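Novice: I've put the structures underneath this note.
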Structure P
């Protein structure tokens with residue numbers, strides 16, 4: 001094992017010892033000796049059976065496991081639209097495996113692509129907590145012996161896991177829908193966006209271009225948070241091997257969905273392979289997920305999501321863990337926004353089986369983990385194939401089929417991977433360096449230009465006031481201020497300034513996900529401006545230094561003078577439709593490094609655990 005990976009793992013184990021032991025003890029108490037529905041009074045059980053006449057005989061048999069289906073299906077989100085037909089596939093496969101399956105509940109699924117730059121984005125991150133609470137509500141009926149969690153995108157997978165881990169005594173698998181096939185190239189898409197921003201392309205031309213990029217059901221093909229979620233799920237051992245990036249609406253995709261259904265039925269406490277979710281999501285599995293994310297230059301959003309997921313399992317990780325692992329793990333994958341290819345290019349080059357093979361060979365992953373496929377992570381060097389209508393597994397490739405997409409371990413794209421943690425008097429922040437020109441954009445020192453909203457920055461660009469070297473400071477975008485919206489819309493404007501030859505950087509307490517491209521940024525800045533961060537005192541013209549080489553984020557001003565400054569007043573609270581109902585949750589959201597959640601674990605009466613407002 002790599003020494004840094006070993007050291008960070010030991011540090012996480014020690015830091016988490018008390019909380020992890022408490023969590024596992026609660027899960028052990030919650031484990032049953034027979035089907036959970038058998039413990040219900042007759043009237044309670046009759047209510048469950050009344051809604052499912054066809055599965056009534058199976059559920060009256062005390063040897064039959066009952067599997068709950070929790071789905072993020074809607075036909076608004078392309079990545080989740082295919083999930084609409086999954087429940088019937090699952091019921092059929094679970095029945096073939098000697099079990100029964102019931103649809104337990106749905107969870108909301110927002111599409112950041114639809115709400116990018118719009119008022120709805122302000123509630124996007126908070127939807128993760130709503131999803132977690134929805135999962136708990138679905139499972140609280142206590143009639144299920146296992147569950148399948150159907151979801152893909154940004155807040156959905158973390159929310160499903162945060163909720164599912166409250167019932168971690170049950171086995172659970174994550175079931176994805178797979179990416180859409182590749183459309184227009186990312187470079188061509190972004191060139192048209194920049195032409196439109198400069199007034200050189202029409203609205204109709206832009207819309208036609210975007211519709212060629214996002215053209216069918218399935219996950220968007222760039223390597224943003226949605227596909228980072230899928231990679232993370234497989235690295236945690238919660239997907240079947242190779243299930244992450246098989247295209248949507250294909251025979252193999254259906255076969256994998258059925259295989260997941262059969263597998264979860266075999267993992268319940270009623271059989272001989274009992275594998276509860278609580279034991280799959282271990283300290284070593286969390287480190288594996290961190291390494292996978294870093295070695296591929298994945299989404300910076302996972303530096304919050306994985307923290308929140310780990311916390312739900314009693315495991316405490318922080319940005320120092322990410323930083324130390326990032327300095328040790330090589331960058332093995334280049335796909336957009338870190339390269340020209342997309343997630344389908346990654347799959348064709350060797351995909352997860354090859355990535356895991358390389359990282360295991362280099363000693364960067366823990367092999368001795370429990371997974372839904374069985375003990376040991378080596379099983380994940382296999383890839384699925386179709387035999388008739390069933391999925392089978394065979395050894396994956398031993399070499400990259402495209403070295404411009406997946407590098408060999410001995411010739412990585414970079415010796416260190418994609419994420420840096422910057423620290424200084426402005427606080428702590430994340431910088432993603434895997435998409436930056438090495439040695440060119442990792443250091444920015446320029447006068448600040450301060451904004452309190454995305455609209456202010458866009459207006460300044462349109463008015464020609466940003467044609468100079470600058471560090472754009474966009475504050476009051478943190479969790480408590482306005483729910484920490486994505487700021488991806490701003491990248492086009494800042495990219496144009498860079499192309500014009502200006503030195504440009506961005507410092508914000510907001511988010512930028514995995515699609516940030518070539519612009520150097522310090523994001524997730526914590527403490528946020530609304531919670532006492534120095535960002536609230538930055539003024540136009542202040543010199544700011546962003547230095548990834550030395551992990552520095554510094555406002556170059558006299559400390560005594562800064563102490564005399566009055567913090568800027570935040571803008572009015574968001575007043576978009578429906579925003580007011582989220583105000584109580586927004587006010588208690590934790591900082592970005594703590595996972596930006598308003599939920600905490602509490603011991604439940606009678607075993608198990610629940611989520612509660614902080």
Structure Q
């Protein structure tokens with residue numbers, strides 16, 4: 001085991017000792033209470049299987065078969081989740097074949113951040129994670145279930161499902177992915193059209209044509225954003241079947257993997273093993289973080305993994321991420337960290353090659369439980385159809401394309417994809433894997449905005465054609481729900497291409513689409529809650545240093561002490577697009593560094 005991985009893990013275990021013990025004690029008690037379906041009154045139980053048909057009703061009445069609860073995030077507007085339409089009936093059949101029963105326990109909302117980018121609805125995005133967690137708990141609260149299958153892929157859905165399911169951690173639980181869409185317009189071409197649009201060189205029709213050619217069919221978006229980062233991390237943590245993350249929808253192998261996931265959770269339920277509480281351990285959390293860092297994954301996971309872990313009594317923080325990143329080499333380049341998409345990653349060797357290489361480097365804990373059994377050996381194998389049967393065969397020994405995926409002894413860079421920044425402006429994270437080394441250090445005057453729309457106006461007016469650190473504040477959790485600010489990427493990239501030194505500093509998010517412009521995001525404390533970001537004035541010098549991890553406002557203390565904070569009118573964030581229902585909830589959101597959750601201590 002790499003000494004840094006071992007040291008950070010030991011620190012997490014010690015830090016989490018009390019909270020982890022309390023969590024496991026609660027799960028032990030829930031398990032000791034037994035299959036609660038058998039303790040329901042006759043009236044309760046009759047309601048529980050009244051909607052069943054055929055043998056399912058008889059089997060549930062006899063109380064002698066396992067019942068698997070399906071929590072689904074299906075809707076057919078979200079391309080990644082559209083394939084889930086047929087999964088419940090398929091899963092029910094697979095569970096019957098395995099001598100069990102399955103019921104859809106509940107549905108959870110699943111919003112598409114791609115649709116809401118730059119729109120008021122994006123201000124509900126982060127909070128939708130909390131809603132999903134609570135909805136998951138509501139679905140499983142009927143106490144009808146011996147195991148669970150979680151159908152979800154995208155940004156807040158997987159973290160929310162995880163947080164909710166961990167409240168039922170005494171149950172064996174398996175995630176069921178659906179796979180990415182086929183590769184469309186290459187990401188480099190899509191990004192070029194976006195920048196042309198930002199400069200006014202192409203019109204709406206051209207932009208829509210490019211976007212439609214990129215996002216063109218059912219399945220997960222193919223760039224390496226939060227959705228695909230979720231899949232990679234969940235597999236690395238052993239919460240879904242080996243090699244299942246990136247098999248395309250509507251493929252025979254995908255169908256076989258779905259059947260296998262259903263039968264596996266039935267097997268675990270029948271055996272009384274494979275509790276989610278035991279799989280989701282301190283060591284599996286570290287494995288997930290290492291896999292994220294080794295591939296330059298989404299910065300959203302710096303919040304989600306913290307919140308998810310806390311739901312299991314495991315306390316991790318950004319310092320853990322920073323130290324793990326220094327020990328973890330970057331083995332993959334997938335857009336926006338490179339030109340390849342997630343299908344190219346999969347074809348180059350994918351998860352099997354990645355896990356094998358991280359194991360070879362002593363970067364993953366082997367003594368972990370997974371939904372497939374003990375250890376990670378099976379996660380180095382590739383699911384394959386052989387004579388109509390699903391088998392796991394030995395994974396590749398060499399990368400199929402070293403421009404996309406590399407071995408441990410020839411990484412793209414010696415350290416991982418993220419950097420922790422700190423200084424008088426607070427703490428922030430930066431996705432450095434996509435940023436060229438010549439842009440790692442930016443010291444320039446601040447240009448301050450208090451909403452993302454104002455930046456676009458200034459860009460179009462030519463007011464940003466200079467070296468600058470763009471500050472977009474009052475975008476934190478309590479100010480407006482911490483929306484993602486992808487709309488800022490094209491204009492800032494244009495400025496960089498024009499030869500200007502440019503960086504972004506914000507208490508908002510950029511997520512998996514953080515690209516070639518250095519962006520210090522998730523700044524904490526946020527401007528609304530006493531963060532020094534609120535006192536930054538136009539022209540102030542700011543230093544953003546990804547090499548040393550510095551985020552400093554270069555203004556003397558006396559000057560800052562004399563400045564009064566003029567908070568903007570934020571009441572407009574409380575209404576429209578459903579925001580009125582979340583206004584009070586938003587005030588409960590914690591700092592990003594501890595997961596930005598309203599549900600967890």
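Please treat every number below as a calculation from the coordinates, not as lab data. What you see is a predicted model; the values in this text were computed from it and never measured. Cβ atoms are built from the backbone, for glycine too; each structure is taken alone.
Novice: If distance in nm of label points 7 Å out along Cα→Cβ at positions 226 and 586 comes out at 2.6 when worked out from the coordinates, which of P, Q was used? Can you show the working numbers first?
Specialist: On the way: P: 2.6; Q: 1.6.
Source structure for this number: P.
Novice: While we're on this one: When distance in nm of label points 7 Å out along Cα→Cβ at positions 138 and 450 is compared over structures P, Q, which one is greatest? Spell out each step's value before the answer.
Specialist: Numbers: P: 4.5; Q: 3.6.
For this comparison of distance in nm of label points 7 Å out along Cα→Cβ at positions 138 and 450, the top structure is P.
Novice: When distance in nm of label points 7 Å out along Cα→Cβ at positions 146 and 522 is compared over structures P, Q, which one is greatest? Before the final figure, lay out the partial values.
Specialist: Numbers: P: 4.9; Q: 4.0.
The structure with the largest value is P.
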